[in-house]
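Quick note: the coordinates plus some simple rules give every number you see, no bench work behind them. All of these numbers come straight from a predicted model, not from anything done at the bench. Cβ atoms are built from the backbone, for glycine too; each structure is taken alone.
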Structure P
Amino acid sequence: MEKIEIDILDDVFERFLSNFQLFRDRDVLRHDYIPKRLPHRETQIRYLGMIVAPILKMARCSNVFIYGKPGTGKTAAMKYVLNRLEQKAVESATSVKTAYVNCRLAGTEYRVLTSLCEAVNVHVPFTGLAVGEIFDRLKQGLEVRKVSFIAVLDEVDELVKTRGDGLLYELTRINETLTKGKVSIVGISNDLYFKELLEPRVLSSLSEEEIVFRPYDASELRDILLERAKLAFYDNMLSDSAIGLCAALAAGEHGDARRALDLLRVAGEVAERKNTNPITEDHVREAARRIEHDRVFDALTNLTTHSKLVLFSVYLLGKADIHSAITGDIYEVYGELCKEVGTSTLTQRRVSGLINELDAMGLLNARVVSRGRYGRTKKISLAIPRASFRKIYANDEYLGLLTSFTPTCLKGKHTRN
């Protein structure tokens, strides 16, 4: 049996090595690749550069809040500016440190602070300290090293939604206790309504400067793809119509450059596996089908716990044949699910905000309907197949059993799978 498996893999690998070379460098189509030039973001980059420039003379620059939909170039532009700033600081012998932290990946205040400490060469253990102790060590490290520090908190909305804005408040006030070190905060959010979650005292400190990144249009996405394609593929391996279709599909989904790059990369991989060239519109359409399946899986598995519980609430309501639930119905089931998994409940206002976010992600359908003289109400239903929902969460050791849970408020009602 083992011999057969090795022969099969040998055949796969040999075919790949002997086939024509379509990709010159596929990594340039990845999200984390920072190109030497960012088309159609020159204005934002220049403005960010002007904001952070004072740090090169050891002056504290303004805090910045950057927001816009996913795939609009926020992270790429900020990383581009940080890279150039660090180069210029070395040239001018200025003590500048920067840190980039993705708050969704970090997950907790402890890990966010640990990442900031590491950026200024302050060692803290992976676990075991109080958050306040780590914060004190960060401040001490900044003072001793006399560092001008820029901390970029990407997807900061995810931290605030799950942990509140306490850490953000402390970071925006940190300069009040520093005499030698200086700290500036850059917050990046995909949630256009994120500011509504912040206390006024935090918002006023964080939003000293604001930049909005609007979605790309089809023409701009085409320019981005053309530049990346020159680096990613060998000559004559990509049809113009394939680039145009990638740009058009991504422009139809809120102008998401990540979506456009994913489509182009996966279309290339489809052509590569079929040993065909050039990449055509058919390859792009097949790539779109594959990505859609993966998108739903990634979206569902990477949600915060409370967002997942809201989705489970809508799923269980549908199981009880309540297919167009209102926010009050969802909140009642959500409250029971929180008790079942042992977590505290959010307010109904916050849950309503999560419903809006899940609707924007395409995981829920939330439509406003008129009730005549009784006003208007929002009817909410699951936007993905119930079978897919069950399958994706079946192996979730934390929430998997909830698909068969029956909340008290739904007992006695007809249920189905």
Structure Q
Amino acid sequence: MDFDYTPKVKALQARLLAFMDEHIYPNERRFFEEIAANRAQGNPWVPTRLIEELKPKAREAGLWNLFLPHSKRAPEGLSNLEYAPLCEIMGRVPFAPEVFNCSAPDTGNMETLERYASEDLKDRWLEPLLRGEIRSAFLMTEPEVASSDATNIQCRIERQGDEYVINGRKWWSSGAGDPRCAVYIVMGKTDPEAPRHSQQSMIVVPADAPGVRVVRPLSVFGYDDAPHGHMEVVLENVRVPAGNILLGEGRGFEIAQGRLGPGRIHHCMRSIGAAERALELMCKRLSQRVAFGKPVAAQSIWHERIAEARCMIEQARLLTLKAAYMMDTVGNKVAKAEIAMIKVVAPNMACQIIDWAIQAHGGGGVSDDFPLAYAYANQRTLRLADGPDEVHRNAIAKLELARHHLLAAKEVEMPITRGC
């Protein structure tokens, strides 16, 4: 495995770092001030002018749709391994990925439409998403059941003539609060009597379809993430054309695995960027503050934490690159252990390093004067999003036990002999 970045990627890195320095970091405070101003006027659910101003600049800089593997609709797309260091840079600032049209859940939804939708659905929904003209949401999790086991999903998708009728309640539907959100991808049951993993299907639903009702935003440690939002959504007798089903009935789990692999690793790439930013802020703060007659950075406890943080970041980055490499070369199914491992490792690593950075900032660390509290809220959420830690650890353990069971079976077939 060669993880050295190609000249193409190195050039994109340099261009992206320059863009961040010129347009993103100087505007961090403006982004949140704009949302606060909208909130003071009674409606925080308004797209920020800043993002819309920066999108054309990102396109002009050739930093657009980098997440989507190369295709006729996204010729600028990269492989997972190529995208990893760029996604990491974007992850240093929470709103940055949207500037480059590389933010969740749109990235996962665009990949889903690219892989599994009909050409008509691609023309209607994928094209405007790729242009950054609309946004989308993914509706899978439900409040009434333990959604870490997706077979529990209760939302019904029933065929009636040339239409499907959808009834259900979803929550943590990220992106559904944005007024630009024009389309949902919904997972529900088409046949409750089918085998356990063939009951579910995915279907494309226009956000303005009759019967769709956004109930409320859900907050994360007090943040509502306006104008993006994580919404509770009710679908009541929502009718869509039969052609909106993706791949066909009973293919929901197959699509989910194709969608969640890239989505999970993109989150992990951004987690590494968030951890790098936290370590950078921690080192600067420790060097600037004096306590008990010497810089805080001179205290040995902080030497230990800084060193441990660097080790943890490098370990997580290498595992991310390995997973990305395998996804590109042998496919998501073969790379499922690596994807599961990095989904556990990266958010936990980022949470710990951000926590240390908060501690280094004292009272300021838990305030919104610094980006650390919001970063921690995001990373702690990732330990639940796209499957909680426990589910991924369980999958890893099963794969490991199966591997050793297979090895043990081979040893029985071919006993090991020892010389006298």
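Brief remarks follow.
- Calculating mean count of other Cβ atoms within 10 Å over residues 300-307 for structures P, Q picks out P as the one with the greatest value.
- Kirkwood radius over Cα pairs in Å, for residues 116-219 alone derived as 14.6 - corresponding label from P, Q: Q
- Read-out P(r) over Cα pairs in 10 Å bins from 0, in percent, computed value 4, 18, 24, 24, 20, 9, 1, 0, structure in P, Q: P
- Structures P, Q, by distance in nm of label points 7 Å out along Cα→Cβ at positions 92 and 356: label with the highest value: P
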